[in-house]
Structure P
Amino acid sequence: LNQITVGEVCKHALVNRSTFYSHFQDIYDVIAQIETDLEKELLQTYEETDLSVRSVSIVREYLLIFLKFAAKYRRFYQLLMKDTENPVAKNLISMLKDQVVTPLMRGLSVPDRTASYYFSYVFAGFLSVIRQWLDEKCPETPEELADILFTVMPLYSEEVFRENFR
C-alpha cells in the first residue's frame, strides 16, 4: 500500500489532486473506505446465513462465502493481504474474528480462550493459503479451495468436533 501514490490514483481515476484531497486524507483513507464498503457487503452475506446452526457444515459455508467474496474482489484482497500489519487489514481480521469466528465458536461450545488460540493458529495458515491463491489468480474455484482448507483445518473434521465440542 505504501507504494501507491496519490498521483497514480488521480491519474487512473481522472481527477486532480485537490478533488482527491477534498474526499480523502491519503491512500489509507481510500483503502479504508473501500474496505468499509466491502465489509458491509460481506457482513450482510454472513447475516443471511444462520449462525445458530451447531454443525461443522456451517464452517464450510462460512469459509465458502469468504472465498467467493475474496475471488470477486481479488485485486483488493491481494493488495490488502500483502501487509497484514496495515490498519485496514487489521480491521478486516478483527471484524472476521469478532463478527464471524467468535459467534461461530460459541455456537459450537468452544471456550473463548481455546477459540482465541485456535483462531490465531488457523488464521496464520489460512492467510498464507489465501495469499497464494489470490497471487496465482484463483486457479481453484472457491468450492475447491474450501474443500482443501476444510480437510486441513483440525477442528473442522466431524470426528474432532464430536469428541471435543458436543
Structure Q
Amino acid sequence: MLWAGLLLSQLSLSAQPTFTLTPLPESGAPGETVQVEVSVDDFADIVSMQFSINWDPAVLQYQSLPFITTDLAGFNQSNFGTSANLVDNGKLTVSWLDPAVSGVTLPNGTLLFTIEFTVQSSDGTDIVISDDPSVIEVTDANGQDIGLNFVPGAFNGGSGSGGGGGGG
C-alpha cells in the first residue's frame, strides 16, 4: 500500500491547454481580409508544442502572421511552416520548444499569434487544429505529452461584414 501511495504521489495531473481560434470578422466577401486569432487557456508548465492548422484554401488564402507573441522565448516566424506547398493546401504548421526547457505558464486568454487571410469565396470553412501534417504534441515540464483541446473557428463566408474586424 505504501508503495502504491508513493507511486501515485509522483504522478502529476496536467490540464490540457485549450487553443481557441477566433476569426475576425466571422464573415466577408471575396477580396476582403480576415484575421484568425489563436489564443490559449490552461497553458501551464509547457516545454514544447507542435500542431497544424487547417482550412479550406478555396475559401481563405493565407497572407501572413501579423502578430506573434513575445511571451514565449524564441517564438517567432521560424516556428511556423508557411511554405507555399503547405498554405496553398490549407495547412500551416506550428512548433516551439522552450529554450530553457523549464516550462512556461501563460495567463488565460493570452494571444499566441494571428493569421491573416484573404477571402477567396463566399463559402464558409472551419479553421481547426489537426495533426495534418504535423502530429499534435504538447509536452509539459515532466516530459509528458499532455495533448491539447481546441475551439475551432468558423468563417461563415457571406457577402461581407460591412465593418472590418472587431475586438475580442
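Only the coordinates and a few stated rules stand behind these numbers; no lab work does. Please read these numbers as outputs of a predicted model, since none were measured by experiment. Cβ atoms are built from the backbone, for glycine too; each structure is taken alone.
Summary table below
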read-out: Comparison of P, Q by relative contact order in percent (Cα under 8 Å, 6 or more apart) - largest value held by; value: Q
read-out: Entry that produces 22, 16, 12 once semi-axes √(5λ) of the Cα gyration tensor in Å, for residues 34-129 alone is calculated, selected from P, Q; value: P
read-out: Given -2000 for helix-only ellipticity at 222 nm (-39500 (n - 2.57) for each DSSP H run of 4 or more, over all residues; to 500), calculated: source structure among P, Q; value: Q
read-out: Given 19.4 for mean count of other Cβ atoms within 10 Å over residues 114-121, calculated: source structure among P, Q; value: Q
read-out: Test item: distance in nm of label points 7 Å out along Cα→Cβ at positions 98 and 122 calculated as 2.0, pick one of P, Q; value: P
read-out: With mean count of other Cβ atoms within 10 Å over residues 42-49 derived as 13.5, matching label from P, Q; value: P
